[in-house]
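Trainee: Next come the structures, one after another.
Here, each number is a calculation from the coordinates, and none is a lab measurement. Owing to the predicted nature of the structure, the values given are computational and were not obtained by experimental measurement. Cβ atoms are built from the backbone, for glycine too; each structure is taken alone.
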Structure P
Amino acid sequence: MITFAHEPLAWLLRDGVEELTVRHWHEIALDKEQVPLATDWAKYQALEDTGAWRAFAARRDGKIIGYITYFIDFHVRYKTTRYVEADVFFIVPEERKGMVGYRLFAEFMKALPKPCKLLINEKLTFKDGRVGKLLERLGMKPIEVVYSKFLRD
């Protein structure tokens, strides 16, 4: 059985989310030699403690199979509007079938405080565009394109 819920960072770390973040990084990261994975878990914990960062997990029979983490706060320029901006999202490749991804995002969106403006940057290498199609099925629309370059001296 697959469950979806907000979970504290401590539970995720206890149950092996670090290993999943490494798998995630190997799959999608660019410029790996210049930008090594070095997650600042203490900073995430501090942000969670203030309510500015949260995690939403998918589990199959208690084992973490995916997650969405996000920042949440009232916007600096639109101070009456709460913004939710996805930090990272990942589903282990062996679970990317059926409706797992759709259900993860749909349950995540249901669980968010309302009203809010939700932003999800598709930080992928555009291999096949599946994530964008999934987000559009959930009623989202593309609004920006992000360009990246690692700058050297």
Structure Q
Amino acid sequence: MPISYKNKKKGVTAVEILIVLAVLGILFSIVLPQFSKIRENQVLKNGIEEILSSINKAKSQTLSSLNSLEYGVHFESGQVIIFKGTIFSALDPDNEDINITSPASISDVTLGGVSGSSGEFYFNRLSGNPSKTGTVTLSTSNYSKTITISAAGTASVN
């Protein structure tokens, strides 16, 4: 005897829809925070690369005697500035500003034994050595990386 489906109604019940929405809600609550942390970590990595690139560019320009000048790097919370000469001037139109993408920011600058929220150093034109050695810390709410500037003028990430 064949089974008859004439009296059965087709469709999705409200209970089935609620179950699907609950499962999706649980999945999103697990996955979305992880994407946020991945993005934050990537922003930190990009910020580190920007800082390292700025340090290397200033050293390279100094050693190549570009415009017969020394070049330096100034650090602030949200940016790195490459400047000409041995003294940083915020108003110099020749400064090259490199912005650090939020939520990353420079949380500590310790150069020449002095710690603060900003600082700078320049490279010696003949030797390529920095005027100050120390560390620059880049942080987000969950991650932190420290760049060390050595007496030889090399920068490394710790």
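Trainee: Here helix-only ellipticity at 222 nm (-39500 (n - 2.57) for each DSSP H run of 4 or more, over all residues; to 500) was calculated and came to -9000; which of the structures P, Q was it taken from?
Mentor: Details: P: -9000; Q: -12000.
That value comes from structure P.
Trainee: For distance in nm of label points 7 Å out along Cα→Cβ at positions 73 and 97, the calculated result is 4.2, so let me know which of P, Q that is.
Mentor: Working: P: 4.2; Q: 1.9.
Corresponding structure: P.
Trainee: For which of P, Q does Kirkwood radius over Cα pairs in Å, for residues 65-144 alone, calculated from the coordinates, equal 13.3?
Mentor: Working: P: 13.6; Q: 13.3.
Of the options listed, only Q reproduces it.
Trainee: Okay, next question. Tell me which structure, out of P, Q, gives 15.6 once mean count of other Cβ atoms within 10 Å over residues 17-24 is calculated.
Mentor: Going through each structure in turn, the value belongs to P.
Trainee: A further question on this structure: Have a look at P, Q and say which one yields 6.3 for mean projected area of the Cα convex hull in nm², for residues 25-80 alone, as calculated.
Mentor: Among P, Q, the structure yielding 6.3 for mean projected area of the Cα convex hull in nm², for residues 25-80 alone is P.
Trainee: Compute distance in nm of label points 7 Å out along Cα→Cβ at positions 121 and 137 for each of P, Q and report the one that scores greatest.
Mentor: P
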